[in-house]
Structure 1
Amino acid sequence: MNLFPRTGDCLVADPSILWDTSFHRSVVLICATEEKSPMGFIINKPFDFTLGEVMPEVNKDLPLYYGGPVDMDQLFFIYKDNEQRLDRSKMIGEDLYFGGDIDTALTLIEHGQLGHHNCRFFLGYSGWAKGQLEEEIDLGSWIIQSPKPQTTFFDFPTEEIWRNAMIKKGGDYRIWADTPDNPNYN
């Protein structure tokens with residue numbers, strides 16, 4: 001088993017991360033692992049406002065996601081596309097890309113080629129200093145999953161992504177899939 005995530009892997013928050021408001025029941029898609037200082041985006045925590053509310057030039061009601069606690073004033077995006085790749089984007093999985101030319105992305109959104117079915121925009125990102133993530137993995141805070149295919153999270157409601165990861169892990173983790181967000185309410 002790989003003890004350090006690779007680009008395209010997901011970090012699934014262990015149920016023990018109960019009181020961490022940033023990462024409780026989070027699934028983080030790893031987009032870069034340069035020098036063992038990984039960065040990625042929480043793919044299952046939408047804000048209560050849309051991209052159009054942050055960028056008035058966007059006339060579509062695209063959800064905006066909390067990517068993580070770092071650089072909350074920065075906008076990032078990932079997308080899947082098997083026909084075209086945006087300039088300056090980085091491949092992170094099969095037909096899955098991080099970033100790229102924002103003007104082209106906005107044009108594709110206007111024409112319906114990018115949308116909630118194949119694109120996610122984030123405010124902020126999740127990042128770790130060198131050695132920090134290894135420590136958290138050693139403590140059991142994260143479960144590394146290699147999604148196959150990597151883009152299936154676009155097909156599920158966001159509230160099901162962490163739950164599905166618990167079911168996939170199996171064993172005692174299946175119990176957590178159906179517990180309330182706060183186990184004290186059980």
Structure 2
Amino acid sequence: MENKLTRLFVAFPIPADITAEYSAYITRFKEISGLRWTKARNLHLTLFFIGEVEDRNIVHVINELKAFRNTLKSFTLVFEKITFRGKAHNPGMIWAQFEKCEAFSEVSSQLFSIVSKYMTIVPRHLDPIPHITLARLKKGSELNLIKTDEFPMPKEMLVDKMELWKTVHTPDGVLYEKLA
């Protein structure tokens with residue numbers, strides 16, 4: 001009998017004021033073809049992508065993360081830029097990218113140490129770039145119509161909590177659901 005897998009990640013949920021600014025920004029670009037904007041309720045900053053975890057191990061991941069969450073010290077990320085990510089000639093995402101931050105890297109590394117025994121993949125980026133995925137792009141998207149310099153990101157964002165989220169596939173697309 002095969003154990004079901006669930007895609008998990010540790011996230012910092014984006015504060016309501018930033019989500020509101022994001023929603024106002026994307027309203028101006030809703031009609032551009034080839035873009036799939038991230039739903040406001042799905043906005044997050046990934047602290048660590050765990051990947052597919054056997055369902056029987058989710059409770060263990062939750063318990064270990066609860067212990068770590070109690071030791072988490074807040075840190076501030078500084079907004080750097082809005083950027084297109086992926087292949088240079090065919091980017092696949094729009095990111096709100098933050099400057100590299102030692103505290104972010106340390107949290108990500110500690111999370112890897114905690115959950116690595118439950119992971120079914122080897123992470124590609126052990127020192128990830130702090131970012132919020134704003135949109136996914138299809139080939140041929142009209143990128144020249146997107147004004148990346150007009151995005152109202154705050155200069156700083158305080159990261160003061162973490163949550164375990166899972167990916168849920170629905171008929172309306174992917175949603176993220178908080179587990180703990």
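Every number in this text was worked out from the coordinates using simple rules, so none of it is lab data. Quick caveat, the model's predicted, so the values are computed rather than measured. Cβ atoms are built from the backbone, for glycine too; each structure is taken alone.
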Report summary line: Taking distance in nm of label points 7 Å out along Cα→Cβ at positions 41 and 145 for each of 1, 2, the highest value is that of structure 2
Query raised in the report: Taking Cα extents along the principal axes in Å, for residues 81-152 alone from the coordinates of each of 1, 2, which one would give 43, 26, 16?
Result: 2
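Taking Cα Rg over 2.2 N^0.38 Å, for residues 33-128 alone as the quantity of interest, name the structure among 1, 2 where it is greatest. All intermediate terms of the calculation are to be shown ahead of the outcome.
Numbers: 1: 1.04; 2: 1.25.
Going through 1, 2 one by one, Cα Rg over 2.2 N^0.38 Å, for residues 33-128 alone peaks for structure 2.
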Report summary line: Value 4.3, calculated as distance in nm of label points 7 Å out along Cα→Cβ at positions 89 and 113 from one of 1, 2, is from structure 2
**Report entry** Structure with the greatest value (metric relative contact order in percent (Cα under 8 Å, 6 or more apart), set 1, 2)
**Finding:** 2
Report task. Compare distance in nm of label points 7 Å out along Cα→Cβ at positions 9 and 57 across structures 1, 2 and report the one with the greatest value. Result -> 1
Query raised in the report: Between structures 1, 2, where is distance in nm of label points 7 Å out along Cα→Cβ at positions 105 and 169 highest?
Result: 2
Query raised in the report: 1, 2: which one has semi-axes √(5λ) of the Cα gyration tensor in Å, for residues 97-136 alone, as calculated, at 20, 15, 7?
Result: 2
